[in-house]
Structure P
Amino acid sequence: MTISIIVHGGAKTITEGKVEANHAGCLAAVEAGWTVLRSGGSAGEAVEAAIRVLETDQTFNAGFGATLNSEGEVELDAAMMEGDRLGWGAVAAVQGVRHPISVAHKIMDEKARLLVARSGERFAVEHGMEMCAKEDLISKEQQQEWEEEQEVIDRPNTVGCVALDASGTIVAGTSTGGTTGQPQGRVGDTALVGCGLYADNHLGGCSTTGDGESIIPVVLAKTAIDFLAGDTHPEEAAQKAIDTLVSKVEGEAGCILIDRQGRIGWSYNSSDMAVAYMTAEMDKPVAFIKKEEENNSKVASFEPHTEQMQTPHSPAA
């Protein structure tokens, strides 16, 4: 087993002008979570730290800069689940909450439940969570797009994180502002255990992203975790989960996985997916927006190693 962390900034279309921001944001999130894990912190603390970074970065659809609903308001959903006792906590359709992932974490530690709208906001206030005027979460870009009814090219989506700590505990978390122009009060997959996230120490942890109405009926996160059975590599399990979604419903989605060994995998059927990860076996974190980038990176890192192994005793020498 090796401590590991992976984050995603959403399965979506990423235009050239926003590639750097997606890379930088996901790397910053991984580094925040890795700092926690490296110092002996828990997976839950690491997931919260990572997602809080994404919730403050308007590049992503979570917290500040989240998409606006039909009424021009930001409504946020978030959830967290840990794989030891299968504890979980979630909030949905909350307003004026700076970091809904922190509220979900607090609920998970207190009592498993999903709190919606005012009940979630009340819980946040009572437990000293960061609150703000609901207008403070609206970015200028999102406000302009909503007012002008612009077509959103960089289609924002859910963010998430999965981490495995030194004790062997796996935690998954998700956070989102939903979909652009969604009906007030609409809740997607993010806050639903089994759909937007799942964690089980015996198998692994998963966070999903994409079209909630497509993810929910195939229970995507739990489906991905089930594919880890029999020591299946997370890469294969993630791809099987996305293939299952494609075979049954229409829609775009992506998922990130860590298994109980600390191995990492991710897959998607959208144009792009912003991802970054770090493990104890790596020198530094890496970030990608396409699977091809990761594959090319692995080839590049393998070739010098191959040359290095060509000793005078090798046939290739």
Structure Q
Amino acid sequence: MSGKNTTVNTVLGPVPTEDLGVVSVHEALLSVAPGAEYAFDITIDRAEIFETLAAKLTAFRACGGGTVVDSTGMFHGRDVRLYESLSRTTGVHIVASTGQGPEEKLGGYFLTPQTNPPTPWPADRFADLFTREITEGMVVPRVERRGAAGLVATTATRAGMTATDESLFRGAARTALATGVPVSLRHGADAVHDLGVVLDEGLPADRVVVGGLDRKDAAAGAPLAVARRGAYAALDHVGTEDEEHLTDADRAALVADLVRAGLGDRILLSVGAIGVAKGTPANELPYGHVLTAFVPLLKAQGLGDEDVRRILVRNPHDLLSAR
């Protein structure tokens, strides 16, 4: 559990857990499709990106937010030096992540080409890669390492976990065991199965958050099953209402059901916003949408201030505390 002696790795260094405030646990600051910087129709203007993100983080802080977790992993736009400047400027804590996935977004470097067909790296190689980003600092391409990652984020293939995805998940779990940071996973076709892969490595369930549980294909049973196993169930597309996701009204009812089932300490909420997207689909909802639009729906479902504080503050603090 979080307490006076626990810290969280932010881009500006370890921060006492109790200083994080309200946390949005599954967000993206800058999301760049690999290679997008070379596209003729895409402009990467760092000054413009900084101003856009600074405005969004300042708005998040103004409505009561304290910490944004960038859970994009290693190779989808993560810019550690940019995040350092943003955190200093806005006063919002930023927790960056290591990790990769799903398989389709890995470069060929992460396969073993001497085999036919190529086989994935073994889990230990992924574990070593991710662990060094925590113990030695996150890689700034071709330059240096700086800042420790605060979590390991990985994603399974939507149609179902592949052998490479499994290697990534096991590598992420081994990194978490070695370093004390948590694992953030986005499930493929079966959330309970994918959670089971990291738990099979001996990782305690309360060191894992499973995202995407407000997808319609998961919401009927997976949030309850994940929470009952002791992991954190993340409804991380709050504000997105489309053919694949629940409405916010249905999300609020699901949260209320979990609280009534005695699982309020296993719930996490996030928007899944993308502050700046280059070559990837954008989600321009504000990072503060949970605070401004979703909390009133929770109150209408009968949740009290302490329930809300547990979900937005205490639960993410406990998850992110390095152990």
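Bear in mind that the values in this text are calculations on the coordinates, not laboratory data. Small disclaimer: the values here were computed from a predicted structure and weren't measured. Cβ atoms are built from the backbone, for glycine too; each structure is taken alone.
Work out which structure the value 4.3 belongs to, where distance in nm of label points 7 Å out along Cα→Cβ at positions 230 and 278 was derived from one of P, Q.
Q
Figure out for me which of the structures P, Q the number -0.25, -0.83, -1.10, -1.25 belongs to, where log10 I(q)/I(0) by the Debye sum over Cα atoms at q = 0.07, 0.13, 0.15, 0.16 Å⁻¹ was derived from the coordinates.
Value -0.25, -0.83, -1.10, -1.25 for log10 I(q)/I(0) by the Debye sum over Cα atoms at q = 0.07, 0.13, 0.15, 0.16 Å⁻¹ corresponds to P out of P, Q.
Given a value of 3.5 for distance in nm of label points 7 Å out along Cα→Cβ at positions 46 and 174, point me to the structure among P, Q it was derived from. Before the final figure, lay out the partial values.
On the way: P: 2.1; Q: 3.5.
Computing distance in nm of label points 7 Å out along Cα→Cβ at positions 46 and 174 on every structure in P, Q gives 3.5 only for Q.
Of the structures labelled P, Q, one was used to calculate distance in nm of label points 7 Å out along Cα→Cβ at positions 22 and 238, giving 1.4. Name it. Numbers along the way, then the final one.
Working: P: 1.4; Q: 0.8.
Source structure: P.
Output the label of whichever structure in P, Q has the greatest value of FRET efficiency 1/(1 + (r/R0)^6) of positions 206 and 246 (r between Cβ atoms, R0 = 25 Å, to 0.05).
Once FRET efficiency 1/(1 + (r/R0)^6) of positions 206 and 246 (r between Cβ atoms, R0 = 25 Å, to 0.05) is tallied for P, Q, the winner is P.
Ranked on distance in nm of label points 7 Å out along Cα→Cβ at positions 214 and 294, which label among P, Q comes first with the largest value?
Once distance in nm of label points 7 Å out along Cα→Cβ at positions 214 and 294 is worked out for each structure, P has the highest.
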